[in-house]
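**Q** Take a look at these structures.
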Structure I
Amino acid sequence: MALNFTRMGPATWVARIDHITLYLGGEVSYAQAGLATKVGASLPAVRDAASASAYLDLFVDRTKASGRPDEP
């Protein structure tokens, strides 16, 4: 995922990642912009992993918790 930064004021850069706004301020270096791009690229995978019910299934028995094994 490529981030498209736009200038916001004299010393701030802004990029959007889905519904998240990323701000870089001050003297932004290539290293900072590169790191922000890597973080931005990882966010969809983090979001998908966080919403995956398979992870929760490692700790919670759905049948015991809700009475139904297919409870979302």
Structure II
Amino acid sequence: MWSGDCPSTFENLRHQVKAALNIGIAGISWWTSDIGGFFDGDANDPSFRELMVRWYQFGAFCPVFQGWQLTA
């Protein structure tokens, strides 16, 4: 199970953390999100790069680590 295709924003990252906590409390242990989001990311934008760092930090604690590679 994963959270679905989501935008690459700090707001959405906040929602992913809440979703991960709720789904874990519900007893579903095999869950993840698309690290970095799935769309609207610009690898040349410094704020997006910061978002990627924060999302990877969050993803390290998810049971399934599903990320993608930045190329600039």
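**Q** 0.15 is what came out when FRET efficiency 1/(1 + (r/R0)^6) of positions 7 and 63 (r between Cβ atoms, R0 = 41 Å, to 0.05) was calculated for one structure; which of I, II is it?
**A** On the way: I: 0.15; II: 0.95.
It traces back to I.
**Q** Given structures I, II, which gives the highest value for distance in nm of label points 7 Å out along Cα→Cβ at positions 23 and 39?
**A** Details: I: 1.3; II: 2.0.
Largest value of distance in nm of label points 7 Å out along Cα→Cβ at positions 23 and 39: II.
**Q** Using relative contact order in percent (Cα under 8 Å, 6 or more apart), single out the structure from I, II with the greatest value.
**A** Details: I: 19; II: 38.
Sorting by relative contact order in percent (Cα under 8 Å, 6 or more apart) in descending order puts II first.
**Q** Out of I, II, choose the structure whose coordinates give volume of the Cα convex hull per residue in Å³ equal to 70 when calculated.
**A** Numbers: I: 115; II: 70.
Corresponding structure: II.
We did not get these values from a lab; they are worked out from the coordinates using the rules stated. This structure is a prediction, so every number in the text was calculated from the model and none was measured. Cβ atoms are built from the backbone, for glycine too; each structure is taken alone.
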